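I've put the structures underneath this note.
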Structure P
Amino acid sequence: MLSDRILSIGFSATMRISGTAMRMQAEGIDVIDLSVGEPDFPTPENVKEAAKQAINSNITKYTANDGFPKLKQAIIRRFYEDHGLEYKPDEIIVSSGAKNCLYNICAALLNEGDEVIIPAPYWVSYPNMVQLMKAVPIIVQTNEEDGFRLTASKLKAAITCNTKALILNSPSNPTGVCYPRAQLLALAEIACAEGLVIISDEVYEKLVYDGFKNTCFASLGKHIQEKTIVINGVSKAYSMTGWRIGYAAGPKELIAGMNKVQSHNTSNASSVSQMAAIEALSGAQTDVSMMVAEFQKRRNYMLHRLQQIPKVSCAQAQGAFYLFPNFSFFHPKR
């Protein structure tokens, strides 16, 4: 009864584990859930107040398919203030989470048989989204010696005449590593020379440590920006996972395609959540800094404790990670 494309993929492992943990917790079982990337801090008070005001003001109807103009302007300002990037409203789309943005760009971009390069380890949904479009995920293994980062030589070796795009995730889920600017530039020059579209998932960009500043892929140069779709959202940085607001920035042709896809599946994102996201992106950023400081303390504690375990070695990833299970990489000593 089910279609071949649905039979070709599995259920999200992350959501399956999370659902199991929730059921066990509901039964009173003491469970530590290390599945979903979800900050344990509450959503900032100013953001919650903005949502309440939106409800009280009856901002509870449909919005423009691609998001409130005011939210798109807030996103544009955030890109400019954080990365010096300039975007126009028709180069921005707001969706029901960053995952929705990723699905929309796959649907808008990929044809049957197109190849998409995905460095491994990878977030579980990337290959499945590609397969749902009848495209082909090309998994490129990384290793500890390279810091679990895709190298320029491995990227070049994976490119064929069918390669359409590269999905890059920095800071990475699940390894936690961040790509320094020079390494990103090396990848960008190869990708652009080969005519690839770069799908840069940067949803964890704020959750980095030790003074590291994440480089937005699109900030590497104007010609690179013209080939890059940046995926981001408010879930991680502002502890707003349940509000379901993600956004993408990129060439207006691709954004228009994503907008067309979105018009037939989710339509607009929640109006109340969009109003909350405006406050998150435009308001004071102190809650983000406090959350990151606490996460870094936890990361440091976990590194210290892991280093005390016999036959386990740890290596701290540059600048990273977010707080969740794979904050760094480690392996048994041989």
Structure Q
Amino acid sequence: MEFSFGSDPEFILRNGEGEAKSAIGIVPGTKDRRVEVGGDFFFYDNVLAECAVKPAHSREEAVDNFGRALASYAEMVRPLRLTTDPCEVFSRSEMRHKDARKAGCDREYCAYSMGEVPAGNIRRHMKESGLRTAGGHVHIGTPLGRSHEDCVMLVRMLDLVLGLSSIMMDSSRRSSERRKVYGVAGRYRQPKHGVEYRTMGNFWLASPDLVGLIFDISRECVAMCERGVHKDFWRVDHGRLESDEFWNSGGNPSDCHECTAYDPVLLRSLFAMEREEAIKRGAGLFDMAFSLMPDWLTREIKSMSGRAFDLYGEWGLE
């Protein structure tokens, strides 16, 4: 199976008093001029510290790559500290720079509406609010990204399996707050290397064990789609999609996709809930997700659920 795994995680920086500090002026690179160290790239995005971690092809390589990138970053921002906090309201004094009010302009898509996500609300939020959210988007190298339908099906599988697993494992009380702004279910981009799954927060960067686990779940989702497991859940009316009449009448391709195995509206709603409520309301969906994975993988997910991890202690960054 052709598969690679990387990420462009974002971090909120804090000083010794725990105050959130802008990465502007601390991290030397920008999104357009990134600084390379050891094959990884470092830059600030808005007030957040971001990096692009070199893609890996095995669990061991992934843990090594993320450990190297985090060690480089921790040294770069010292005496400030990296955190895996999902969101924070920055003070006005940290928002003075013009870049602190900019929102990313790259197009983002939804696997359910099957269209582009309007960026207007996000841009207004960035200009008017001091709330900033930190993501841990998963970049998957896979041939599935070459087909729009395959890409959409993979993102839906990632929501069902990886997304729900992340809700269970993410112990932060503020993660649902982040997911109401960034991290909505079904969000993705379709880069040249495959698929960028944008729903994930950055909690999994806090531990080598979590990085390895997210690698394994992501790889399992790709394997499921390559085996056609998604066809048990989604029915696609290709006849309508290939009809000139459908397109000439302003047809929406999402109308040709029907989920026959679960309620996608319920699944999407879980991402905006607090962890405990989501687990309770979506019990059947969590059971379905676990039934799709090998037993050893579900055991590992459950063993990580609700645990808090110290980023610096877990990676030996002190």
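Where does the value 3.4 come from, among P, Q, when distance in nm of label points 7 Å out along Cα→Cβ at positions 53 and 261 is the thing being computed? Could you put the intermediate results ahead of the total?
Values: P: 3.4; Q: 2.8.
The correct label is P.
Which structure, out of P, Q, was P(r) over Cα pairs in 10 Å bins from 0, in percent calculated from, if the result is 6, 27, 36, 22, 8, 1, 0? Don't skip to the answer; put the middle values down first.
Working: P: 5, 25, 35, 26, 9, 1, 0; Q: 6, 27, 36, 22, 8, 1, 0.
Value 6, 27, 36, 22, 8, 1, 0 for P(r) over Cα pairs in 10 Å bins from 0, in percent corresponds to Q out of P, Q.
Assuming 1.2 is distance in nm of label points 7 Å out along Cα→Cβ at positions 29 and 45 as calculated from a single structure, say which of P, Q it is.
Q
A value of -12500 was derived for helix-only ellipticity at 222 nm (-39500 (n - 2.57) for each DSSP H run of 4 or more, over all residues; to 500); which structure in P, Q was it taken from?
The value was obtained from structure P.
When relative contact order in percent (Cα under 8 Å, 6 or more apart) is compared over structures P, Q, which one is greatest? If you can, show how the numbers build up before the last one.
On the way: P: 24; Q: 20.
Going through P, Q one by one, relative contact order in percent (Cα under 8 Å, 6 or more apart) is largest in P.
If semi-axes √(5λ) of the Cα gyration tensor in Å, for residues 5-156 alone comes out at 27, 22, 12 when worked out from the coordinates, which of P, Q was used?
Details: P: 31, 26, 18; Q: 27, 22, 12.
For semi-axes √(5λ) of the Cα gyration tensor in Å, for residues 5-156 alone, the value 27, 22, 12 is produced by structure Q.
Going by distance in nm of label points 7 Å out along Cα→Cβ at positions 149 and 253, which of structures P, Q comes out largest?
Working: P: 3.1; Q: 1.0.
Sorting by distance in nm of label points 7 Å out along Cα→Cβ at positions 149 and 253 in descending order puts P first.
Comparing mean count of other Cβ atoms within 10 Å over residues 133-140 across P, Q, which is largest? Show your work: numbers first, answer last.
Working: P: 17.1; Q: 24.5.
Going through P, Q one by one, mean count of other Cβ atoms within 10 Å over residues 133-140 is largest in Q.
Readers should treat all values here as calculations from the given coordinates under stated rules, not as data from a laboratory. What you are looking at is a predicted structure, and each value in this text was computed from that prediction instead of being measured. Cβ atoms are built from the backbone, for glycine too; each structure is taken alone.
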